[in-house]
Structure 1
């Protein structure tokens, strides 16, 4: 109970201060996206929250809506722009999720919120990552990000669930800043981010 209260207080303080400090930068990013990729600047998508509950996650757009001759969207790797790649490499595309933190849908630190259609594919052990609020950053993000496999990522998420503490959260936030500056683990080989998760084989 003490940890939960302290974590929520840290989330509220961090999200509020972050939105105030980064607002000029967020406005500049939004204007540039609208100029280079057309409106809207913010991308929203339904993701799985704590206990698998759906919520709308917000991010800055990093890809165009380019389609092939059949009207189907081109692969992510073909639609991501140079500016979008920079946003992802610096994690600045995640800034709108501070609003999700204020809404109690996310935490500053926790397993990354994934697509709803992944939830039925989790093993019993992997499903434990849903026991906590998803985070803007997490233990998996500072230990490989998108350059590690799905099983490795989920194992790191479950480790966080079992070992979470305020001290660990502060350490993860600090290492996230360092990782963003080094631009490590941005994507898996040949992918814009990660290949789709298709469950245990």
Structure 2
């Protein structure tokens, strides 16, 4: 079976991107559906045509600054019909870049304390969340400002209000999957996190 050529890009500040990167690569590798290249912190990979060999980018990065050439390379890569999977702090990358935020579909605002909380599946018909209901996680819940047009797959309560935990959207001809879970390595090893990651990556690559 042909494997999906996948770039796992990790780096940035604050989070344990090495530990999380290891867990993400491990989960994708177990599915045996991805041919994985991993790059840490070198944003020059985003400059066109450096992403051309890949069909999918899985992004775990926090804060940082992006140049116009890097931004255009990434956004055009996805818009051309490729896949983007953003994990947790991908919604808190490149705060000064509205175009990147628009592609992801939302951005980080704040978070309550790391704790156990329940995640509810909003769309149980989507291939990413099919046959799932609610599940418990111990993680950092991201409170997000998001585009109301995104297709919310999962949500969790915060101060009595449902906040998205996972969504899908299109960007040009490409597909975007964002998963707000995954603050640390242990959270990235959670069984449902791994399931959503693999299914979301397959969907973003157009195979679901």
Structure 3
């Protein structure tokens, strides 16, 4: 439930919606938030997935698994290379680009494979309903309440509210499969919240006046 309710699809869904609704300026803010969400899901997401996984890991073991994941170190190296301006060989850049281009199709493929083998008897629909309410309704309302007190411009507020209303991130299915953390529940929640968002996202945009 934490994986489904806490982590939203701010990347391949949220950023394009922001670009459509708010243009390039909003998209720039969305990319920054998307990167932060990526760091959250690859740290806190891995921690919670490990903690609630089939192996019943302790919190110390979960922290060690987060430390062993390469994404945080890769992000640090990327920031270092950007700040120092050190050039990379074209072969390395081509390899990174190839992996990057394959990441979203791979996640979608794994999600589809998981949805294809879901058993009705293994999905707790009350939890799916609870997470859907959290993800689609409570999350954007919380964003509205919190942003009301923050001294940021209107565009940032609109971007944050739109991204808060996004469905469950598809990456959560990968984590659920990796750590055996109710993958049927997580993948089905991703599907349901994404379907609901076809209606809910236009309502959020209408509410924001964009």
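Values computed for the structure shown
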{"quantity": "Answer label among 1, 2, 3 for the case where P(r) over Cα pairs in 10 Å bins from 0, in percent, for residues 132-179 alone, calculated from the coordinates, equals 22, 53, 21, 3", "calculated": "2"}
{"quantity": "Winner on Kirkwood radius over Cα pairs in Å once structures 1, 2, 3 are ranked, highest first", "calculated": "3"}
{"quantity": "Comparison of 1, 2, 3 - label where mean count of other Cβ atoms within 10 Å over residues 20-27 is highest", "calculated": "2"}
{"quantity": "Given 8.0 for mean count of other Cβ atoms within 10 Å over residues 84-91, calculated: source structure among 1, 2, 3", "calculated": "3"}
{"quantity": "Parent structure of the calculated result -7500, given that helix-only ellipticity at 222 nm (-39500 (n - 2.57) for each DSSP H run of 4 or more, over all residues; to 500) is the read-out and 1, 2, 3 the choices", "calculated": "2"}
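No lab work stands behind these numbers, since they all come straight from the coordinates. Since this is a predicted model, take the numbers as computed values, not measurements. Cβ atoms are built from the backbone, for glycine too; each structure is taken alone.
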